[in-house]
Structure 1
Amino acid sequence: MKGLINIARKYKQVHRKELTFDLKDWEKIKRQAEACHTDTTKYLRKMILEKQPIFYDMKDLAPLLNGMRVISNNINQVARKAP
């Protein structure tokens, strides 16, 4: 395998990155790759490079989250005082 990487580097720059998946996620990835009739490496590369990430602006949700924190704090205080 090392020789193959060296040959690839001879013609272009190569960067390796190791990903870690838990067993449940890995099985899901394997099933999806098999459904596409490809191996997991090609499947992951295609998904990473071609899918657009979705970013959420959490600033809009900050007041809602703060309100939920206050309410949950009040509920916890009531629960502690209840017999």
Structure 2
Amino acid sequence: MSFNLGRITDFEGRLQRDYVEFARLWAAVREDWLDDQCRKFEQKHLHSLGPSLSRFTAELHEFCDSVRKAEGELRDHHRAGGE
């Protein structure tokens, strides 16, 4: 039995595509809304979004690697006659 990582990797790809699209749309909005309110909004709501998503995807990769490693160890254990 193996853990299906396909949904996780699909989600990661969709998240990255959506963030790129959001960044493109925000850049267009920002061209027309470049004032103090815009800067406050960016600082309060958007400033940490990119770094947070980067940390999240790094953790997703680490999780997937751990699952793959555990599956490999379980396969090896079963091949060696373990229960």
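Read the figures in this text as sums done on the coordinates, not as results from a lab. Predicted model, so just to flag it, every value in this text is computed and none were measured. Cβ atoms are built from the backbone, for glycine too; each structure is taken alone.
1, 2: which one has helix-only ellipticity at 222 nm (-39500 (n - 2.57) for each DSSP H run of 4 or more, over all residues; to 500), as calculated, at -21000? Each step should come with its number before you reach the end.
Values: 1: -21000; 2: -27000.
Answer by label: 1.
By the measure distance in nm of label points 7 Å out along Cα→Cβ at positions 30 and 70, tell me the structure among 1, 2 with the highest figure.
On the way: 1: 5.1; 2: 3.9.
The structure with the largest value is 1.
Once mean projected area of the Cα convex hull in nm² is calculated for every structure in 1, 2, which label goes with the largest value?
Working: 1: 11.2; 2: 6.6.
Looking at the calculated values, the largest one is 1.
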